[in-house]
Every structure is written in structure tokens, then in C-alpha cells.
Structure P
Amino acid sequence: MIFERLFAPLRTKNLTLKNRIIMTAFQTNFAKDGKAGARFREFYWKRAEGGAALLIVGGARFDRYGAAGHDFLSIENDSFLPELQLFTAGVHQRGAKTAIQLYHAGRYTKEKNLPAGEKALAPSAVYSTYTREVAKEASVEELQEVIRRWAEGADRAKRAGFDAVEIVGSAGYLISQFLSPLTNQRTDQYGGSWENRTRFPLEVLAAVRKAVGPDFPILFRIAGNDFMPGSNTNREAVAFARLLEAAGVDMISVTGGWHETRVPQLPGEVPPGCFAYLAAAVKEAVSVPVVVSNRINDPVVAEEILAMEQADCIGMSRTLVADPDWPRKTACGQLSAIRPCVACNQGCLANTFFGRPVCCLANGEAGYEDEVELPPAEHPKKLLVVGGGPAGLEAALRLAQKGHQVTLWEAGDHLGGHLPVAAAPPGKGDFLHLLTYWEHMLRENGVQVETGRRAEESAILAGGFDGVVLATGSQPRTIPLPAEAGSLPIYMAEEVLSGKRIPGKRVVIVGGGAVGCETAEFLARQGALSPEQLYFLAIHRAEQPEVLAEKLDHSAREIAIVEVAPKIGSGFDPGCGWPVLDDLKRLGVTQYPSSQITKISSDTVSLVQQVDGTEVLRELPCDALVLSVGYVADQELYHRLEGKLPVYLLGDASKPRRVLDAVHEAVLLAARL
């Protein structure tokens, strides 16, 4: 396929982009003490080498109120310029342009990250469900100080060698807060009417323009729809975009809703290109270039958006975290070689909740570019990898790319380990793209793959291998249950998610971790209206909207989750589990935390639940019991081989964890060998 639009150049003011691919700003936590140090530089330089036209870094704080954490990029004063100048020069040497996002979170800044006794600044003192705090209503004098500092940051960015600046007015940050009647309840010149609510953002823009001059490009990132009841919609976004163009903005970047919205913006539940319609409405209203973003990781989807004139540029960040060479591979037609973002948000979004550096489930090298080296092996070895799950697949690929002679044995009839099971729940289908990528790349790099090959000690020792990587994975854990003879069937969650077992109408799931919750969602969705059924019924106007809504929110299955711990859903990475938990509530899945099963008969599960210190006895009608109580590492072969030749234990075989951990460990192992 020829991507003629995606790789067409674009010019705005004195900024020329070689293609339409823009890496949008997102928090990495790589900027130790606010500086663009080695980790920060190498991460972005790798993406510049990969072919993106414009890298927007940040957000970058420009005052003490606007952003949180010591590892948040800063442009507060001139002391940060040397590292920034080194960074921008490196980007230019690698053939890309770069902008910096000037960031102010407003009420999204947490008090713990501010100087003692100070509060975050906001249009009004309105409680935030994101921070669970109430910010301070900023005085007019404080707002003027913020505007002044914003302009100073822009001037500093120009002196640092950036090609443009971006003002962030999206995601529920300070400018969004001024625009929204939910958070702006002021009665002065900055609140009330639409004209007053847009005053502060336009004053910020005017000050930045004055600071950088008439020819320096200014980008503005806006929310295409706040997705907050009672707040701004796409209609207001379009009206604001018109004001921005009239005030001299050179490019408008359109994203989705606020951090507080209950409409998912980034996870796999979001269909690819789902929010392109938001950018399309803005593009129809303005003549400056418009950037579309959120869940665009497929080159075909990107080209289609441009072909339909829904946007002028494609914004992506996590896609380029997963594969910095996405632009180059796309331009060369090497689509099967693209390492896909699977929209898990585990290494990116989840890490930012704790101020941890970003990493990536699909790319174990991401975030470690300054310390992980994978040069060709000086002395290539003959290596065996046992196990075709994520750890084994990634290890085999990385070792082969270094020049080792690699053979992979998988006991089952297909590769992937637990990956197909992980891909079964709603919103997790992109995990299969990662498996397809590995299968393609193993062939391309000459790895000898043998499925249906059980690894026997004698065969390994007789194989003449210089070393063995054991990625034998893990097995589902079982627990003793008080089941009567002839009682109801008991399945493992893995059997259900793989389609091997289909439970009946009434299902009790034992275990309320991530897998247990996803299994409940998987089964509940089977009993509700499917996307295909909804589309068919909707386009033929077969039912009234309220009937379709009722069928969407109701499952024919009766599902219960039983968990011994006080909380259900605690196994998810931060910020990743709420769409699943919302789905469970919507579909009527009952939850019994702090509960212990006491009896299992042919059609009933009996349990005792602790409720406010009181034991409550419950009887749950049940056709099948599903166990989701964790995994146990498979180390049998490791103990037989240990000491007889170099053996490396990897992934779940070492300790059951996430795919993210397995992939990163595989990269570290390949770097050592």
C-alpha cells in the first residue's frame, strides 16, 4: 500500500514537516530534576531517527504551580537551557523537528507536589475527582503572573532551539478549566459568559505570540469534547478553534476528554481512530492544519483519516513508544515488521500515576535507550529457547537479531503462551497483533521454530547448545474447595477465555483480581447485545434507542465474583482497570469481597461474607464455578538442567507476572549474551 498522504510534506509559518506524523506530548518522567538528561534525550532521539516529522515534548512546567514531580520536564528558568539546547540540536541532526508543550495543570496539580502550605491554582474552588482535592481560586493578579510566566517559557523555548511551542488547553488542565462552566464559576471578567470564559486562554495566546514574534509557530492542543456531563462538547471546541485561528494560532491539535471523564480515551476499549470525528469538525471550521490523535496505531487507519480530510496530521505517542521506527517501516511498506502498541497502558499511563518512568509492554527497550545496548554478538552462540510465550518469543527474536543461532521449542501446537487468553477479554484484542509480529519477525530473523516439541532433558543435553533460555511459563493455580460429590462443574478462567469451556447462565467466579474481573466481563458481554447486533438493529431502525440501550446494559448471564480480599479489582495497574469495573457494574455482575466459600452443591455455591464486622450467609444459584486464583511458575526443567549447561530462567518461569515484565527481562538477557 502506498501512503501518499501520510508522507506528504506540510508547511505552516516557517515550520516545514517532512511528513504528517507527529509525536504528541505525554509525560515520561525521564527528566530528572526537570532537566532533559541522557535518558530523556536518547528516548526522543530514537524516535527522531525513526522518521517522525515533529516531536512535541513535555508537558513542561514554567512555574511552580503548573506541574508535579521532580521528573517533570521544566523550562522555568535559563538553568534548564543547556540540556534543552543539546536535545534540540540532536533532534535536528536526526532529521526531525521538535516543539515543547507549555503545561499548566491548574487544579490537577496535587498539593503534595507544591511548596508547603500552598494550593493549586484554578478558576474556581471546585472539587476534583482526579486529585480528590479543592484547588484555590486564583486572583486576577495570580492569573496575570501565570500568563507572564507562560510567555517567558515560550521565549525560553525559542532560545533553546525548539521549532515551535504548544499551549496545552486540553484534558481538563488549566485552560480547559477556564472554558468549562463546571469548573469556572467566577463572576469577574474571566467567568460567566462564553466570551469571559475564553478570555484567559486568549490572553495566554496573545502573550506567547508577543514573546516569540510573528513568525514563530504556535500550536494549541484542545479537547475535542470534554466528555463531562454539563461541560463543553464538540460544538464549543469548534467555536474555540475559530477564536484561536483568528488570534494567530498556526496549528490546532485535537484530543479527547478530560482525565475525569468516564469515557475511555486511550485503552483497547477505544476503537482505532474513534475520535477522528472531533478533529474533523474542527478542520471544517478552520484553515490552519489540524492534528488528530488517540488510538491511531494502524498506518491504514491513519491514511484513511487523511484521505477523508478529517485532519491534516496524525498525532501519536504510545504508538511510537512501542516502535520508534513506525514511520520508517510504514514508508518502506514493512507493516508486518511494526512492533504494535496493544493499548494496555500498563507501562505508560499506569507508571505516570506513581511518577515512575515510562516503559512499554510491547517494547522492552523503551525508556532504557540510554543504558541498554544490543550490538551484534562478538562470539555468536547456538542457543535454545524453551517456551513460545511472550518471554520466549522476545528472547528468541532479540538474540537472533544479535547474530546468535537460535532454536525455539514450544510444547503446544501454537505460539503465544497465555497471550491468546490475554487477548480474549473485551478491549484486549490488540494483544494478538503482538503475537503476529513475533511470528513474522522470528521467520525474518532465521529462528528455527518447532511447535509440538516437548523439551526433554536428554534431547537438550545432546543438542550441542551453548546455553538454554527457559521460558516455560506458568500454570493456573488451583485451590481446595468444599465441593460435594456430583457437584457443579469447575473450570479454570483460562479454559473459559480460550473458548475451551462455555459455562451456563449462572456463573460464580472465584478470584477478583484482574483476570477474574476480565473473565466476568467476557462472560457478561456474551449475554448482552454485541457491537455487530447493535449496528444492525440501529441502522435498520429495528428498535427504539431506549430498547437498544437497555439491551446494551443487560446481560442474560447471572455472574458473581467471590473474593477473599476486601477489594475486588485490585490486581489492575493504576488507571487501567476502571473501564472493566464500570462494565461489570453496567452489566449487573454482583461482587462479594471479603467472602469465603463454605459449600458447593450441584446447583448452589454457599459463602460467608464479612460485612461491617458481621458474618452474612449467602446462597448463590450456580451452573458452573470458574477459578481465577493466580498462576504457579513451571521450573521443573530448570531444576533438572541447572549446573549441566548455562541455563537462563525467564518470564513467568521465574515468577508469574505481567507480559511487560517478561518482555523487558528478555531484552536485558539478550543484552548480556
Structure Q
Amino acid sequence: MTAAASPEPLWQPSPDRIAAAGITRFQSWAAERYGAPAEGGYAALHRWSVEELETFWTAVADWFAIRFTTPYERVLGARTMPGAQWFPGATLNYAEHALCTAEDPSRAHEPALLHVAETAEQTQVSWSELRRQVASLATELRALGVRPGDRVSGYLPNIPQAVTALLATAAVGAVWTSCAPDFGARGVLDRFQQVEPVVLFAVDGYRYGGKEHARTETVAELRRELPTLRAVIHVPLLGTPAPEGALDWSAVTTGAEDTAPVFEQVPFDHPLWVLYSSGTTGLPKAIVQSQGGILLEHFKQLGLHCDLGPADRFFWYTSTGWMMWNFLVSGLLTGTTIVLYDGSPGFPAVDAQWAVAERTGATLFGTSAAYVMACRKAGVHPGRDHDLSRIGCVATTGSPLPPDGFRWLHDEVADDLWIASVSGGTDVCSCFAGAVPTLPVHIGELQAACLGTDLQAWNPQGEPVTGEVGELIVTNPMPSMPVRFWNDPDGSRYHDSYFDMFPGVWRHGDWITLTDRGSVVIHGRSDSTLNRQGVRMGSADIYEVVERLPEIRESLVIGVEEPDGGYWMPLFVQLAEGATLDERLRADITAALRTQLSPRHVPDEIIEVPGIPHTLTGKRIEVPVKRLLQGAPLDKAVNAGSVDNVELLRFYEDLGRTRAVRPLGYGE
């Protein structure tokens, strides 16, 4: 896609909005202090940020007043990837920065956290109360023997207690890790057993879709299977008493009335938390990110790219099992009130998230592209039915936002709406490309590569390309790139995940196009690539076209290389209620793909399925399905604990087994 394909922007920030943006003020300030370009807007600032990488990150640390308790020797001790060393010699603490606002008497009693449950109950936790709870809990953790580097785990939904537990863990220099309570015991143990936690925070259950889901037995299994636990802290969300041998949440957070938290000052690269890959084909990768790296990267993303500040309310629909929860918590760094919603995205009705945004006065509302498209398909009218006047930006991630999603948000929420489709990953807990408050929005495109991120699209020969599909490559280190994977002593698993194909640069595993105006188009995962007659195609492009049809609820396309050299590309469709996969619908799907994409995008077969499988964080499972279709047994193709409904995969396993015996005819 080039600039000529979509010349008119869907949205353009006003001159006043550009002038008021934090990124504009940062550029002027950095021009005076650090030699950044005063003219040329975002494009010039971005070019400077990647060409003068160390100066840029020095400016970020200065602009956001990072509290280095011991000074750094230099910005980059080593620039290699993997192995970059950021700010060697420096010490700091992430939680100290997250709670800075509590030190301001004029803001101490304002809400730091707004919590909304499915019942529409809304509670708030002030900055001073959050700081008090963190101080008390950090004292208790130290009394339990928790030391810097120890792992502390949370089996918690998106509730205030989870935020308090994370910040208290960071305050003592321990390492946080969490899973949402909709994960079963096996999925949790696949993650927590790798890191051997010494403390477990756990709820007795959670509410979702109007129902209560008890988790007492699951927690008991976790306690049995995690022998390193020294303490379990019970969070009685459903009101049950603490099980034998467990401490109650209230008992560990009632002290420290006037005591300030003690923040352990740790090296810049000291682990802050462990996040996990989806783990669909084996044990999830345990991704370790640093206190300092996350601190700087999230200040940059939230304060500059998302343009958040003390007047904002930041709501992103997420769970504690997804990196966006960690990203949401970092909204505290910019003095922003963060909104925590615990429940189903579509209960009691599809527009539930818009109702939360209205009730909480959200100024930035983040959600998944899938939710936006579900609202469009359901005929929801958020702008008509809700007062969304405070929302300045709707951001989406999880998968590429299709062009129809951009149009729907513009038409149904507000015509003066900043739509920020963003793309990054758990691997960096940040964005490679996405929101820029001073740039226009073009339909189907991410606004630009992020500051400090030398984002490129490379062809198979390792050459950068513009205006054509290539691998997503980052050619310089980012502070939030993993310091390592857990249980990867020689670094081989980390190396092989990102640096194997193109040594020395980060290959993320997405297909992207960089346009000649600097915007970015995401086409889907490159590790489940569709490749017909040598032409690489992104699955996301096909989903966008197919799921525009009202009869299609969701779809999955797979490209399978066959032993005889052939290539089979089936399209699996889950139908909307009342729809039938008849010849008319097959013809409509084929015609839409042929005319809107190309004849190459037309599948060999269109097959109705009872449902599309996802990871526990809601992403379509492509690579394991491909392995099943190639004949691999289910237990070899996928880690069952990483899948939302493993029974759905049996259909694909049976189909793969059938094809191994008798190749299917190509019906389309």
C-alpha cells in the first residue's frame, strides 16, 4: 500500500491539538537541550531518535525526571542484539515512579484507580490509599522473607488488589508474574512452575458473563504443584474465608498508616516481571523485562505516543494474563487515573465496554480489533447510545484493525476521533508502531513507527523495502526488549526466537508494509505465512474481507505445504446464527476475496467449523492448526493448556488424519 492508495486522511489533528500534545512540547524542549530537530514535525523527530539513539533515551529520562539513585556510566554499554546493556551503573525503582503522584498534596486524594465490575459497581482507590496499601504489603512481603529477585505470582483478575500486589512486589525488588483466573490449573502451572514463585496471590473465584466461577480447587492444586511457595495470600472476591495456611488480603494491607513505602533501589536491568508467550506449540516462553527498560519505554509510549497526563482516565479492556494489563498499570507513571474492568467484554450486552468508558469518563479507551468488529456486526451505535464526549482516542490492538473498523469508529463514535491502531508484542511489552497524536490517520494504517524504534520491512534477501510486504525488523535495541528468557541459561531460546533468520536485528514474525508516507500496514503473522506461487499473503487481509460478510462470525485460513509439493489453502468459517454455508455464500466469499484482494487469495476449500480456536489471550491459533492439518497428533501440535477450547482442535486433528489417508478434493 502506498500513499496514492489512500490519499485523504480519515482524521487530522487540529493545530491546537498538535500544539498541546506532549510530544510537541518534548520536541521543542529536546531541540533546545539535546539537539533534536526543531522543525520537520514527527518524521524529523523519529529520524533523530533512531540515528541518535543514546541522546534520545537520555532526553526521555530527563524529560520524565527519572530518579536514578546512582548515576549511569553511559546510556548503552553494549549495543548488540541480543545483549544490549542499558544505563549500566544506574539504580532506580519502577514502583517509586508509579506512585510519585501520591507525593503531591494537591492530588493525593484524587483517584489513582477506578474499578468497575459487571454489576456496574464502581469503586475508587486514591493515590494516597494506593501508596499506603503498597507500603503495608511491601513490609509484609519482606517479613515473609521475599528478597530482590524472588518471584511473586498473582492468580488474579483485573482488580485493584492486582495493581497493589504488582507495585509492592516491584517495591521490594522481587519479580512479578500473573495469570488470569480463567486460566485452568495446567495453563497456570506451565507458566508459574518455570519461575518457581515464593508467594502466590489468589482469588477464590471471579465473575464473568453474569456468573460466579469458583477457583478454590484450582488454587489448592496450584499450592500442591508449586513447592517453592512460602506463603499464599487469599483475595476473597467471592467472600469465602481464607483456606488453611493462607493469609487474608486484609491482614497484609492494613498497616503502615503514615509509613512511606521503602523502594529497593535495583540495577537498571534488574527483572521487573515475567510475561509469557501464548505457548501454543510448547511451554510458553517466560519473557523477562527489566525495571529500568519498562520504566523508560512506558514513559515514552504513554506520555508521548498516547499523550496521557494527570487529567486523563485510561481504560483498556484486558486481563492480567495479557501484556496490555501491565501496560495499563503503567498509566500511573504519567499521573493518569487508570480504569480497571473485571468481567466479560460483552455482558450484559455487546456495548458493555462503551458503557464502562461512559461511566468512568475515559479519555483514552483501548480494546481489541475483534471487539470493534463485533460491535460493527451487531449494529451497535456507541456515539448515539452513550455519552462518549470525553473520549479523545480509541486505540486497538491484538490483531490488525480492518479498514471497515476505522470507518465504523469514525461514523459511530465521533467524526473527530483519533483512532490509534497499534502493534507490538508481549516480547517487548510495548509498541513498534502505532499512536502519534500529531499525525493524520489513514484508513487501514498504523500512523508511524514509534520513537527510538528503527522499524523496517525486509525482503528475504535482508534488504529494506518500501511499499511492499516484508518481515517486521527492528534494527536497533529497545530498552524493553527482554533481558533474557527464564530457564534459558545459554540464551539459545531467546536468540532463536528473534535473531536466527537475520543475525543482529530483531525479526518479530509479522508481515508489514511501510508506506512512502511513513505509515505502517500489518498483514498478519509471518510464521504462518500464506504463500501461493511464491507470493506471500497475510491472513489478516483475508479475515478482514471474509468477516465483513454478515453470515460469517469468524474465520481461519491456513496454508499447508503437502508432501507431493502441492499447496492446500482451506478457509474455515464459523457462521453467524441462522446462516447456512450454501452455494450462494460460498460464491459470495470467493467473489469478495477475488475482487477485493486477488485470485490468489481465494481458498481451495471453504469448510464450516463449530468454532475458531484461540489462545487464552484471544488470538487465533494458526500454526498449531497447520500442524494438525499436516497430520501431527494433537498432543504434539499444541499445548492444550494454552487454548481457550481445546475440543475445537479435534475437528482439525480429525481432518488432518483423514487427509493423511485420503487427500481431499479441492472443492473451490
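Coordinate-derived values only; no laboratory data. Keep in mind the model is a prediction, meaning the values are calculated, not measured. Cβ atoms are built from the backbone, for glycine too; each structure is taken alone.
Of note:
- With P(r) over Cα pairs in 10 Å bins from 0, in percent, for residues 147-370 alone derived as 8, 29, 35, 23, 4, 0, matching label from P, Q: P
- Test item: distance in nm of label points 7 Å out along Cα→Cβ at positions 67 and 635 calculated as 5.3, pick one of P, Q: Q
- Structure responsible for 4.4, with distance in nm of label points 7 Å out along Cα→Cβ at positions 83 and 203 calculated and labels P, Q on offer: Q
- Source structure (of P, Q) for log10 I(q)/I(0) by the Debye sum over Cα atoms at q = 0.15, 0.17, 0.18 Å⁻¹, for residues 475-618 alone, computed value -0.91, -1.05, -1.12: Q
- Source structure of the calculated read-out (P(r) over Cα pairs in 20 Å bins from 0, in percent, 17, 46, 32, 5, 0) within P, Q: P.
- Structure responsible for 5.9, with distance in nm of label points 7 Å out along Cα→Cβ at positions 51 and 187 calculated and labels P, Q on offer: P
- Winner on mean count of other Cβ atoms within 10 Å over residues 35-42 once structures P, Q are ranked, highest first: P
- Of structures P, Q, the largest value of mean count of other Cβ atoms within 10 Å over residues 387-394 belongs to P.
- Structure with the greatest value (metric distance in nm of label points 7 Å out along Cα→Cβ at positions 75 and 323, set P, Q): P
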